[in-house]
1. Out of I, II, which structure matches -1500 when helix-only ellipticity at 222 nm (-39500 (n - 2.57) for each DSSP H run of 4 or more, over all residues; to 500) is calculated?
2. Tell me which structure, out of I, II, gives 15.7, 47 once Rg and Dmax of the Cα atoms in Å is calculated.
3. Suppose you compute relative contact order in percent (Cα under 8 Å, 6 or more apart) for every structure in I, II: which one lands on 30?
4. Check the numbers for mean count of other Cβ atoms within 10 Å over residues 46-53 across I, II and tell me which is largest.
5. For the read-out distance in nm of label points 7 Å out along Cα→Cβ at positions 38 and 118, a value of 2.1 was computed from one structure; give its label from I, II.
Structure I
Amino acid sequence: MAKSKYAKYIVTDLKAPAFNPEFIARYAKFASRILWMDENVVPGAFQMNCSWYLKPNADHLGESHKHDEGEIIGFFSSDYQKPYDLGAEIEFWLEDEKFMITKSAMIFVPPGMRHCPLILHRVDRPVFHFSVLTGGIYAQKN
């Protein structure tokens, strides 16, 4: 059968960038990445990644940083009968303000706004996490 001309727009396998091995090992202790899309996976795409957060992370995820593009970060309950009860407690910083996330949430981070760290204090059940950057690749600035 001939290959579809539009199949390149459908991603069903994880094709994450080559993160350093130390980061991959640290991440695997509390999360499982599902899918990643950026312009290297699908030319012309903006950047998005999805993961399951499975347990607290003793060492926080992500130092404080910013991006040239806007970002949306999401945390969702895995209990369809209680979609707003996150079943977790996540510390998240925007600039110098700390937020404790305990309900399903989406966070908009405007371009240039410093954000993180992200600390999973409690995870009672898996939390679906995603982030979307309007640029083609995930690029942090300190």
Structure II
Amino acid sequence: MLKNIDKNLLLNIINSNEFKGWLLSRRWFGDKYTLSNLQFEVSFNYFEIIAERIFLTIIDINTSDYSKSYFLPLIYYRKIKDIIEPNETDRENLVKLIENTFTKKIVLNIDNLDEIFTFNLVEAEYCTFFWRKILFERFLF
């Protein structure tokens, strides 16, 4: 399913009010008061899919009088077990991952059939999977 997710679809998702609300709930997201009305645009400064499910992105947040960029690596997962290591399966870690996941139902037309699936994104910093892929495996950028 991930092969059917492209930059434009992801851009539509990150400009949804649900995603903007999720961004505002992140500890690292600045100027929450200024942006709390969700009247801002999100665009990609950089976008790359690596390791089959890691989105390396730099997003730009813009209003008429405000602009800021954030590095936002995200991991897509279908099932939580797809992104955790055997030593990360304790209840506390699973709850942390689930609580920090952005979830949206998406309808894609694949081979003239509509398919509905759940699009789960979590901040990559929470997963050893991300750090292992970034630090110890080679990618061609």
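Readers should treat all values here as calculations from the given coordinates under stated rules, not as data from a laboratory. Please read these numbers as outputs of a predicted model, since none were measured by experiment. Cβ atoms are built from the backbone, for glycine too; each structure is taken alone.
1. I
2. II
3. This value belongs to structure I.
4. Largest one: structure I.
5. Working: I: 1.4; II: 2.1.
Comparing all candidates, it corresponds to II.
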